Structure P
Amino acid sequence: MNGSGVKLAIVAAMPREIAGLVKHWERISLEAQGRKFQAWKSVRALAVCCGTGAESAALVTKVAIETFRPEMVTSVGFAGSLVPNLAAGSVIVPARVVDGRSGREFRTAFGSGTLVTAADVVSGPARQALASRYGAVAADMEATGVARAAESAGLPFVAVKSVSDEFGTDVAFTSAFVRPERFQTGAFLAHVALRPWLWPAVAKLARNTASAAEALSSALQFWMEDSEGFAARSESSAALPGRSQ
């Protein structure tokens, strides 16, 4: 597949993270190591879903760069708050992302604060540990993979993340259903259906995820319409209230 050049490559884990942004874009597919990944293209940008985890993110980003020759690469999607004052729907544009396993650090083209990429779903005391160790305000599972591929290609990198689970939210019950290719929604719902004590937590997570998706879509639209304004605003705060943009 030979793609035409784009200004921006957007890498997300799941389609729901970018559904609002790409709803009018051309639907395409991207293939890497025998796997097909959902992707969308506009005149100026490519968006692709890599699945969960930094390794999948690195692989897909590398192929996207080789195929579409973007001028900049960004990791977008949901994140978990590591500090009490970040509500669901807050948008983080970090100045650096850190690999939570190796401690390797990547600087971004613009932003403020720190995002840490974890190998697993972060919940409970692990949130405080990551915040303390890296000075991070939020955690995701893909950003350093995207950053690594961008660095190898000599391209600027940005991360834009929206909080879907707040500091006091226990999301450990979701971790067993996270797979590199996708979140196992059917198996998760079947598991929850038999455990009514989990229903309130699932309902809250669903509300927060919807808020995060709306905020992320708003922030990304703002960026694509006014890149200089978005960059300037992100430099002044570690977290932006995405829906107000």
Structure Q
Amino acid sequence: MDIRGKIALVTGANRGLGRAFAEALLEAGATKVYAGARDPSAVIDPRVTPIHVDVTSSRDIAAAAATCTDIEILINNAGAMLATPVLAENSEDVLRREMEVNVFGMLAMSRAFAPVLARNGGGVLVNMLSVVSWYVYPFNSTYCATKHAALAVTDGLRIQLKAQGTIVIGVYAGLIDTEMGATLSSGPKTSPRQVAEKTIQGIRSGIEHVVADDSATSLWQATRQDLIKMHADMQARWDQHLVATRVQV
């Protein structure tokens, strides 16, 4: 798709990766970008159109679909990551909270805007996924579960929306240099700008799977070449964590 002259909506656009998506769309020639956020006053870029969207609210989503009837690109970027192992004391509550945003919110937005995209020629639907759509990182396994589910939903959307001419794109990256990424690691991270630019390239080329950074590239290959080894590596990391924890105690 040629982005010049197109109209887009980005969820979670008030900061981090969402803000980078909005900026990249404008620089690629989009004439209008709706910046969805739970608090529209937090959207500070005067070039975008703030709109109130909490993706866990069916009322907000319906109102957004009624307002943004002109969009040709939807980027489901809003996400929640609470960095919780699957057997943590609060893991059930955490998993529900993450699922509400990462899976049900993404699905609800897609369902609401699929007819809008159809009326406007098909367009593009982009879902921000993660490298942990492909494997489980044990220190963050509830989030991984949501991204596995989000990948399945994305693949299902791709199949069902093909007939109306909608291109469905999944975007995969490792740790991104945002507030969310900082909760999990202080190590090297990919810039939001890089992920956004790779996504723009994917939209232009109609690529269904955008592998947005070096981490995603290496993990894409690893999970396809030797998934058993990947699982063993994750087990070793967890076992090392247990040993270190016992030593500290």
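Any read-out appearing in this document is the output of simple, stated calculations on the displayed coordinates, not a laboratory observation. Please read all numbers here as calculations on a predicted model, not as lab measurements. Cβ atoms are built from the backbone, for glycine too; each structure is taken alone.
In this comparison of P, Q, the computed figure -11500 for helix-only ellipticity at 222 nm (-39500 (n - 2.57) for each DSSP H run of 4 or more, over all residues; to 500) is attributed to P. Of structures P, Q, the largest value of FRET efficiency 1/(1 + (r/R0)^6) of positions 45 and 141 (r between Cβ atoms, R0 = 41 Å, to 0.05) belongs to P. By the measure relative contact order in percent (Cα under 8 Å, 6 or more apart), tell me the structure among P, Q with the highest figure. Evaluating relative contact order in percent (Cα under 8 Å, 6 or more apart) on every structure, the highest lands on P. Tell me which structure, out of P, Q, gives 8, 31, 37, 17, 6, 1, 0 once P(r) over Cα pairs in 10 Å bins from 0, in percent is calculated. Considering all the candidates, the number was obtained from Q.
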